[in-house]
Structure 1
Amino acid sequence: MMRVDRHVNQTSCHSAVFRAGSGRASRDVVHSEVRLSPLKILHILDSSIPVHSGYAFRSQNVLKEQQRRGWSPVALTSPKHQAAWKGSSREREEIEGLCYYRTEASDNSIPFGRELQLMRLLAKRIEFVARSEKPDLLHAHSPVLNALPTLWIGHKLGLPVAYEIRAFWEDAAVDHGTYSERSVKYRVVRLLETWACRHASQIAVICGGLRDELILRGIPAQKITVVSNGTDPVNFRAGIRDSALARDLGIAGKKVIGFVGSFNHYEGLDLLIRAVEELATMRSDIVALLVGGGEMENELRDQINQKSAQGRVILPGRIPHERIPEIYSLMDLLVYPRYSIRLTELVTPLKPLEAMAMGKPIVASDVGGHRELIRDGETGVLFQAGDLTSLVKTLNLVLDNDEWRERIAAQGADWVRKNRSWEKTTSSYSEIYERALNKRLSGIDTK
């Protein structure tokens, strides 16, 4: 249940620390160009921390980097945040120095009615927060349920809208079993996604696969910018193995095959467990540590209990995010066995970057999202997606060759440091926002 704090509804989250004046009147225009400092951005998100997800952690890092640039980012979460968090929260709260507005959860269970009510509630909330905070632009983050109400309110208030796509909602729904690729709902959502991209001022995507797909749909390439996932070089870096934690988890003295992330069907963790079972017949020192949780957790526990993997695969549950670097320190090798589906072929994950930053060698399936991140044999090793024999063979090769494994780990860490810090990857927002604001000021049609 959301708790209403009536005292905070009358003023905006930020005082004029970064701004002189408020709203669009505070923009400095020189020769029809917008100066991006100071700048206030209202981000519209599906959910945020304290929810534990790659989506929430990316959002937090994006907002932190924008704040470090001297901008003033403010976040608003959709009704889905309350459903994911399942805890109490205020209408507005500050987390790690960042301001988050919340939207009351939707309780409509009628097909399509739930989505319509969610967008109606979110649109109303966006307008309220925008009138209070007076942002220079609106930045909607996928899914399209966030983009559509943002576009409505952006048009109503005369604010440009940047739309950021992290995955296509229709593809995620197929993996969750909500509907199939041949269904009417899939086609409708796909059309809405494309419509939103045509009407947004600028588009950000997290990887090249999504950019290429949008270009195939007729979205101009010059309107699309890749803002890749990144890592925090301070918190995620090679460190000393936490021996006490290893003893607590029962993995001291073992070769640890690790995974950190959400237990979604497409992650292929059932395949990894089967691979560990086979490896255990050849290697007595092998143990797998799978950290996280999600829709497959009970199924994976049943698989472990019913098979010879019992005692070889450890599921400690979710670990606080601040302790994840300690968990990585225990792992000798990270494995990302994603199955090949449309979502994994198009979208790059975040977690392999963290493992590489920690100086850990990684083995991953050869889906498109992994191929965009990993140079096979240089910064990681790829195996044939969905193929148990290929996975077992690859794990044995990497585990047997200490020198090669260490070289891959070092090269991966060096590549991440040079190319994938959050500071570097989020720098593209400057161009995105500048183009969006300049187009609106000059009256250029952005469709």
Structure 2
Amino acid sequence: MADSVCDDRPLVFEDLVRWFEAGAKPAADWRVGAEHEKFVFQLGSHRPVPYAPNGIKALLDGLTRFGWVPVYEGENVIALERGKANVSLEPGGQFELSGAPLETIHEICEETGSHLQEVKVVADELGLGFLGLGFTPNWRRDEIPVMPKGRYKIMREYMPKVGGMGLDMMFRTCTVQANLDFGSEADMVAKFRASLALQPIATALFANSPFKEGKPTGLLSSRANVWTDTDADRTGMLDFVFRDGFGFETYARYALDVPMYFVKRDGRYIDVAGRSFRDFMDGKLPELPGVRPTIRDWADHTTTIFPEVRLKQYLEMRGADSGPWSRLCALPALWMGLLYDGAALSAAWDLCKSWEIADHERLRADVARLGLKAEIGGRTVQDVAKDTLAIARGGLKRRNRLSGGLVDESGYLGELQEIAESGVTPAERLLELYNTRWQGDVGKVFEAFAY
């Protein structure tokens, strides 16, 4: 199904369901899209970077030498495109690569490496650096420049009405994500359930944000904690996914009831924050009387929903802190190994299918504080993580997608394996450095862990 209905009739609920269904692909066509965000900072001062001058805009402009094509909102460059990949901006200038859908982790790693090399060439000329952490270690929210994107202005005004940490989510967090395909409704359900249940395991393995405003927070993933008080209407572990009868229609009904942020018309974002998509379908939005949505509006609306796993025309894994270059390829490798091999997917579900629905949300909160020391189903998360990685490694080995050096994809899990075996999260290693070699100076992270 395309992004518009075939005729001029108003959208009906079945159109919304069919839009999700249209994402199904045969296994031979399954791909993975990898995404990662990073903080941009000024070398020397370690301060956040404005849009202009000599900041984010100059960085975007500089990347056009590598074949990236600018995307404008009004007169402002707000993104870049090259083939099926794009570079975009988060609200506080966090710099994001949304990679092309690729067949192997080898290709994903090559794409990620090329991107980091390109941005480093331009950033060096501008005196800028990049940091991969889940939460900015020392910037106050009021110090962070706002990027000139219309949807972010709407979100910025709405967030404080629905949660205590939504603005922190927008301006002070960075994540690494992976987008995966499904073959049918039944396949989507199996992948959604297993990946949602195991998302806190990924959160623990990637926990990398123990600081806020220069001090330890008492958390290992301050980023994950932020999502527990952002907007209950559009976040969380989605209990209904684990209930009998879940499918495309269930998710469409859920999405239909998530309050809207905006409607985009003629390149302009119209603020309808808090309004109902149901009313929009009936032409009853006060801001757009008589106007009814297109399927493109529905697609836009699904991007404003933020559960730990999100369904669009593919599944998005959303549970991990950003980190160093060495871990950026590990996240898509983990989920590809678990979800793209039938035996691995069955084994992954066996790991977590006995967990009570109430346990999912509790575990989500616990891993933000305790990391691999949290417990679920009478086991430590460390033990579950080791089993999860063994299953993923088996899935990748059975895929047997070899690099030019005839190496399969399982090697990309190596750093996660070391984390799981040690029981020590990246955040705990940062805290150890803070308490010893850095002598309480969080600013040292910009020197030790910059890309």
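A short reminder: the numbers here are calculations on the coordinates, not readings from a lab. All of these numbers come straight from a predicted model, not from anything done at the bench. Cβ atoms are built from the backbone, for glycine too; each structure is taken alone.
Each of the structures 1, 2 was assessed by relative contact order in percent (Cα under 8 Å, 6 or more apart); the largest value belongs to 2.
For which of 1, 2 does Cα extents along the principal axes in Å, calculated from the coordinates, equal 64, 53, 44? The structure behind it is 2. Calculating mean count of other Cβ atoms within 10 Å over residues 295-302 for structures 1, 2 picks out 2 as the one with the greatest value. The maximum of FRET efficiency 1/(1 + (r/R0)^6) of positions 183 and 207 (r between Cβ atoms, R0 = 25 Å, to 0.05) over structures 1, 2, that is, the highest value, falls on 1. Looking across 1, 2, the calculation of mean count of other Cβ atoms within 10 Å over residues 335-342 that yields 24.9 traces back to 2.
Looking across 1, 2, the calculation of distance in nm of label points 7 Å out along Cα→Cβ at positions 343 and 399 that yields 2.9 traces back to 1. Assign the value 27, 21, 12, calculated as semi-axes √(5λ) of the Cα gyration tensor in Å, for residues 223-302 alone, to the correct structure from 1, 2. The value was obtained from structure 1.
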